[in-house]
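Below: a set of structures, written as structure tokens.
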Structure P
Amino acid sequence: MKLNNRGFLLVETLIVSLFIMAIFAMLYTNMFPLVGEYQKYKNYDSVEATYIAHWARKLALRGLDSSSFTSARSTGYLDITNCSLYNKSGKEDTFSWCQLYEKTNNVTKIYLTPYSVSTFKTTVKNSSSYQRPLKEYVKYMPTYKNNTSKSSYYRVIVEYERHGEYHYGTIEVKK
């Protein structure tokens, strides 16, 4: 006597299909926000941004005097975009090097902050004179305040423009 198993095959196929659809639904709901976060933060701390920040660090170390670092520590940050600040005696012509650096990389702003950027974050957040992309980047940045061993360190934050979008990068500076 032959058994008829056609109904069992249909039920089994439906159960497996529902199981696979549930897995895809879970993957979609968990991956979709990650894609959105990537789109939001793709302009922050990329390899290119870190490279540009590296050269801004070199510029700050070669051209800024100690009073600039002291000022950045006391006020919480210092806007070092102006190339006339880079006139440290005994070094090569950092003024023209600064102008070439800013022009080549489309740098719009360079900030020098203490290693802990909490004061800078508060200033940018509460001021209306900063653009929205910078405010979003500063909100994204960690404060670095728990690392007390880096009291002689600073941070350079660079803003540059590519294809109509602002990009940001940061790197530490040991003075």
Structure Q
Amino acid sequence: MARIIQLRVHRLCLILLVFFSMVGCDQSSKVLAREVLPKSGPVQLLGEHLTLTLSQNIGAFLSLGADWSLQSRILIFQILSGLFLLVFAFYLFSRTWGANRTLAASLIVAGGVGNLIDRVLFGSVTDFLYLEFGRLHTGIFNVADVAIVAGSLSLVWLTTRQQPRKVNQSHG
């Protein structure tokens, strides 16, 4: 029994560490972007592969839904996504996943909350990162988006990877 409680405490600590670290990094980086980038303009780094440029996105991924009415954006991007995050967080806390799945799911929740904070406080999400490597060009994104994508890809990979199969051997 003590081992089960210890595992649950460790799992809770992992969830909270990931959540508060990611939301803190996301919100801090957005505050910095909103304060510095309007004055400096775009900043190129890493041999011009990374550009810091401020964008206020009222839509979702790649500005999807930016042309929707304000009421539709509030309903979809704030209310429904907030409810989804609550359900997903409840699911995360109620599951007995291992550390890898817990980490992946925690990243998704933290990233979603980071962007939801922006939507509620500012009516848009602060994006400021842009990558360009040859023909690869990203949309403008933020730290919360990285957490969501990393968590989602990890969860898909962990869910779909093949488990070692047990071989039935008959003796006789």
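A short reminder: the numbers here are calculations on the coordinates, not readings from a lab. In this text, all values refer to a predicted model and were calculated from it rather than measured experimentally. Cβ atoms are built from the backbone, for glycine too; each structure is taken alone.
Have a look at P, Q and say which one yields -20000 for helix-only ellipticity at 222 nm (-39500 (n - 2.57) for each DSSP H run of 4 or more, over all residues; to 500), as calculated. Could the numbers behind the result be given before it?
On the way: P: -17500; Q: -20000.
Traced to structure Q.
Which one of P, Q has mean count of other Cβ atoms within 10 Å over residues 29-36, as calculated from the coordinates, equal to 9.4? Checking each candidate, the match is P.
For which of the structures P, Q does the calculation of relative contact order in percent (Cα under 8 Å, 6 or more apart) return 29? Display every interim value, and only then the final one.
Numbers: P: 25; Q: 29.
The correct label is Q.
Tell me which structure, out of P, Q, gives 17.8 once mean count of other Cβ atoms within 10 Å over residues 21-28 is calculated. Structure of origin is Q.
Structures P, Q were compared on mean count of other Cβ atoms within 10 Å over residues 13-20, and the highest value belongs to Q. Structures P, Q were shown, and distance in nm of label points 7 Å out along Cα→Cβ at positions 69 and 93 at 3.5 was computed from Q.
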